[in-house]
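What follows is a set of structures for review.
Coordinate-derived values only; no laboratory data. All figures in this text were calculated on a predicted structure; none of them were measured in a lab. Cβ atoms are built from the backbone, for glycine too; each structure is taken alone.
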Structure I
């Protein structure tokens, strides 16, 4: 995955509310909207760096948009120093998955996951990994419904530089989940 991925906007209709949603790649013009009215301002620098890496083909940043308002996001990392997470070839890592509270329980999360899985599978990804906070029961239910399996526990320790230039430490115990995409060429795939 060394060159930027071209993805045209993809419209979907939510099954319960019939609202139209557009899935598309994040652009520089979306960086402020990713902060969701201040909820995620502290990740401003993280988003900006991820956008640069998307332009280099190292990540894929997707948003869900309704009436030109960002209502969801899901990011993909193609290569990690931990090859069990993302190896740059057949394994990718999903992160920063978020559905705005006003759009939850309408099927948007499921549609976003199905869409990203189809994009990744079309690009030769056979396995997806992700992390979910142990206390995020709603997300864990969604992932299990979509056939993700808990692979291991993680202390969930990481850090980032916030919008004020200060290093922030995160400790969020989590589960690492994985899924082998159906139809992948591998017949035997070991996560760990």
Structure II
């Protein structure tokens, strides 16, 4: 079924029937509830904080819950559906990368697929920031990622250097800062195309 069929089904309905249907959807579906709450009372900061918390929770591990990169990515995708300020979306992308690096440094968590996901999100974040010309807002956080990536294996530091070289101005980092990765052997993986 597509939107056309749904519109044909809704068209003959009375206003009170549609209101009842929307009310039922609101009660039964958390995403519909969040969306309608936002439509009635738009608050970008509040919706940003909600999805920021969801992303942080996805990177939290307990005895009953494992880390979920899928859920963390979903938080970014779901926030985008509200069409918030680009800074809010970029913040979640950066948080994804920061949390990913922090897990590795703190607990040794991750493998080559894990770092491919982190690297790909950094690529998407830099591309997104460039589209909206908001890189400078995130320079301090980008610098921290650059510095922390020196202690990460799996070729991640080399990926960061390549990405920064492709997306950021030449004065962001000095080529002399490049050092060999300090953890394990580097596994270099293909970067996504621009």
Structure (I, II) behind the derived value -21000 of helix-only ellipticity at 222 nm (-39500 (n - 2.57) for each DSSP H run of 4 or more, over all residues; to 500): II
In terms of distance in nm of label points 7 Å out along Cα→Cβ at positions 73 and 161, which of structures I, II is highest? II
For 3.4 (mean projected area of the Cα convex hull in nm², for residues 57-104 alone, calculated) the corresponding structure among I, II: II
Volume of the Cα convex hull per residue in Å³ gets 157 when computed on, of labels I, II, structure II
